[in-house]
Structure 1
Amino acid sequence: MRLIGPEDMKAFRCLAGACRHTCCRGWEIDVDEESTARYRATEGAIGERLRANLETDETGTHFRLDAQERCPFLNGEGLCDLILEMGEDALCQICRDHPRFRNFYSDHVEIGLGLVCEAAARQVVEREEPLRLVTLEDDGVREDVPEEEAWLQAAQSRLLALAQHREASMPERIAAIREDAEVPELSLTEDHLDLLMELEVLDPAWHGILSSMRAALSAPWLTEGMEKPAEQLLCALLCRHLAGALEDGAYRERVLLCLLSLEIIFRASAVLEMEGREALIEAARLFSGEIEYSDENVGALLDCLSETLEESGGQ
C-alpha cells in the first residue's frame, strides 16, 4: 500500500508551546484500544496519572478534560507532559496524527494537513510552488482499483490541474472546474449565511464573523495578489473533500462545497482584524474547525448544495 501526500508533508512541524490555538483544548481526545492498554499498564506516577484521567463510556475511551476543556496533560507552558515524560511515541493515535487526515483508497492512502491547525494552515497558504502529490511510503503491495475509485482519482487529478493552471486567472480556473464537474455558478448568499449560523459552533467568535460577512456580500471576495493562496487553499479543499464521494456519491455537491468553502474563507478573512495572509490563515483555521471537523456541519452543507443542483436542473 502506498502513502501519497503533499511533497512538503514531512516539513510540517507542530508549534508546541508557541501555538496560539492549541489542539489540546476544546476537543474530545479519543484514545485508541492499543494506547488504552499501554496507558493502563504504565508504571510510576505518570501511570497513576494516566489511569486517573482515562474514562470509558459507550463511545469508547478518552481523556477526561478539565473545567476549561483542557487535556489533563497540557501543562502551563502549552506543552504535553506525556511527551516530556515518555517521548512522542507515548501519544495515542489521534494525537500522533493531528492535524493530518487520511483518505483511504483500495491501492493507496492519501494524507493531507487539516487547516484547523494554524501551522498547517500557514504551510498551505504560504506554499509558493504548485501542490505536488508524491509517494511518501511504499511497501510494494498493489491492489486492484475499482472503477468508481479510478474515476474519482482521475477527476481529482483534473480538478487539481485546473486549479493550478497559473496562466489563467483564479475566476477562470474556477469556471473551468465548474465546467469539468458540470456544476452551476455559485456564490455565497444570505441563505448560506443563515444556514451557517444554525450549525453547531465551536468558537463563539464564528457567529460574529458570519454576521460581519453579511454586510459585504456584494463586494468581490478574491483580493489582488492573493491568487496563489487561493490556489493552495482550493487544492487543499479538493484533496480533503472529494474522496467522501466514494461513500455518499455526492461528487458534484462536494465540488461545490470546495468552491463555496474557498469563498467563505476569503470573505471571513476580510472581516478579521488582520491583514493579508495572516488574516487568511486565521480564517482558514476558524472555518476548518467550524465546518470540516464536524460531520454534521459538512452534511448540512452538502444537503443544501444538493438542493442547489436540483433547482439548477442538474447544471
Structure 2
Amino acid sequence: MGNRLLYLSQADLVHIGLGMNEIIDIVEQVFCEKARGNVEMPPKPGIHPMPDSFIHAMPAYVPAFNAAAIKWVSGYPQNPSRDLPYITGLLILNEPQTGLPLAVMDAAWITAMRTAAASAVAAKHLAPTGAKTLAVIGCGVQGRSHVAAMTATFPSIEQVKAYDISQGNLAGFISEMSAQSPAVRFEKCGSPRETVTDADIVVTAGPIKKTPEPGIEAGWVKAGVFASPVDFDTYWHRDALREFDKILTDDVAQFEYYKQQGYFSDFPELYGDLSDIVCSARRGRTSPRERIMSMNLGLAIEDAPVARRLYERAVKSSIGQWLER
C-alpha cells in the first residue's frame, strides 16, 4: 500500500465480522504449523512496572498465513477499579517480504478472541465427548469470549455455571450471555466450589498473578473434567493440580521461560505440548475418567495470523483509517 499503513480500532475489528468459528479454525491450523516446526516465535520478554502487572512484547512469524507481527500488550489487575480494562495493547502487522509495517490495530479484541479459540481447540481434542456443563470463574472479557468459543465447539453444552468476586460483573455476564445464547441455561453461583462441581469443562479467567491465590481445592472437580486456566495457576491449589492425570501447555519452551521468571513454582510435571495432540502426534484423552488440563500461556503465533486475516478483510471492505508512514 505504498507509504501508508492502516489503523484499525477495536470498533473496526468488530465491524470486520471475523467470527469465532473462523478464528478457531485459524488457531487449530497454527498449532499444526507449530508441531511441524513451521513458525518462528521467541519467548515473550516483558516489563512489570506495577505489582502483578505486565507489559509483554510478543513477536511471531507464521509463513503459512504470510503473517509477521508483534503485539505490545499489557495486563493491569488494578485497572478495573479505575474503570479501565485489564488487558490493553496494540499490534503491528508487517509485510514479511519487505518488512514494511502494514497495519497498527487494537490488540485487546484479538487477545480475547484468539485466547478463547485456543482453549476451544484444546477442549475439542481433550474434553469429554458431549460436554454439557461449562463452568466459568471470572466473568470479564475472557469469560464472555470463552462462552462463545466453547458453545461454538460443543453444541451439546446446556448449562453455564458462573462465578465472579464482583456481583455486578456476574449479573452483567448472566444477562448479556443469556441474550446471546438463549438455548443455554446460565446459573449464577455463590462460590468457586459450587461453580466447578459437576462441570465437564472448567475455565478460570481472572487476572494472572505470580503468587497464586488459589480458590479451587482438591476433590472439587469430577473425574473426566477438562480445565482451561487462562490466568495461569492463580486459582488452583497445588493439591488440586496434582489430581489431574495430564497437564499440557501450549508451548513448553515458554512455560519453562515463565518458571525462570518465578511463575509455576512447585508445579506438577507436564504431559507435553498441546500442538502434538492437535496434530495427532501424541494421544490426548485415553479414558473418559481422565482429568486433563491445558495450561495455555497465550502465543504470538495465534495473534499474527488472526491479525493478517483481519487486515485482508479490512482492506477488501474499506474499513479503517489510512495513515502516512
Structure 3
Amino acid sequence: MLIDNHQRPITYLRLSVTDRCNLRCLYCMPAEGLDWIPHDAVMQDDEIMTLLEHVFLPLGVSKIRLTGGEPLIRKGLPRLIERMAALPGITDLSLSTNGIFLAPLAKRLAEAGLNRLNVSIDSLQPERFSTISRGGDLTRVLAGIEQALAVGFSHLKVNVVMIPGTNDDEIMDFAEWTLREAVHVRFIEMMHVGDRTFFDARKFLPVEAAMARIQERYALESSDRDLVGNGPARIMQIPGAAGTLGFISPMSRTFCDTCNRIRLTADGQIKACLMRPQETDLLGLLRGGASVEQMRELVIASLGFKPEHHDWGANLPIHRTMSQIGG
C-alpha cells in the first residue's frame, strides 16, 4: 500500500483524461481559454490502462475519479470506462462533469460500469449560469442530471463553488432542491487554483456561512446516509429531505490530515498535492521503456512532495489551473 511521509494511506487516484473543456468558468480559466496539451502528449487509452493495472492498483489504489477539463469530450470514453471497470481491485469508479453532454451519454456510462457522478452547477438561474460558465446551457445540465438519475446514478452529487457576490444568494435554492429530489449538494469554497486575479478580487466564502444561512430557516442534522465517496465533505441534511448537503472547506478548514489522494494529469504528470507546484513525469518514464518497478518507485518517490498541510497563504507558484491539473 502507498503510505506517504505523514503515515496517510493513499488509495484514491484522480485521473485526468483531458485538459480541454467546452466551458470557460470565471474562476477556472480566462475567456479566451488556455493553450491545450498537444494530442500526442495526452495519455492514450492503452497507456492509462497500463499505468492503472501495473502501477497504481498494485500499489493499493482502489478508487478512481475521472476528471478534466471536461472528461465527456474525450472520444471513446465509455469504452475506456468499460476497460477500467473490468480491472480487479477497483472498488469505486466515478466521474466529474459539467453535465453539458451528460444526457445522451448517461445510459452508456452506467452500462460501462461507472459507479458515481459529480455534476458542477454554480447557479440555478439560467442567465447567471451562462455568465459564470461563459456560455453554458443550464437546461442541458439539468436534463443530464434527470437522465442520470433515471438510469440509476442514485448517489449523484451536485458541486457548487461558492463565489462571493455572484452566486452566494442562491444557497437556499440549492439547499431546498434536496427537499424535492435525491440530489446530494456539495458547497465548496472557491480555491485559488485557477484564475488567481479573480480569486484575489473576491477571496472566498467559508462554508460555515452557507451552513449558517440554511440554519436560519431549517434545522440541520448529521446524515447517516451510506454515501460512497463522501471524502472531505461534512454531510448534513434537512430533516426529511430526499437528498443531503455537504460542506467542503479546502481553504478555511483544511482536511489535509485525512488526504488519501494523488493526481495524474492528462499528460501523465503525478501531482501529489493540488496546492504545490511539483510534478513528476510518469508518462515520460512509460514511453521511455521503463520497467514496472521503476514506475512504481517513481510514484512512491513523488509522495515526498505531499506536505502534512498545504499553506495557501504562502502564495506558492501554481503553474497550472484546476482544469489543467484535473481538479
Original post:
Taking helix-only ellipticity at 222 nm (-39500 (n - 2.57) for each DSSP H run of 4 or more, over all residues; to 500) from the coordinates of each of 1, 2, 3, which one would give -8000?
Top reply: 3
Original post:
Here mean projected area of the Cα convex hull in nm², for residues 116-211 alone has been calculated and equals 10.1, so which of 1, 2, 3 was it run on?
Top reply: 1
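Bear in mind these aren't lab numbers, they're just calculated from the coordinates by the rules spelled out. On a predicted model such as this, the values are computed, not experimentally measured, just so you know.
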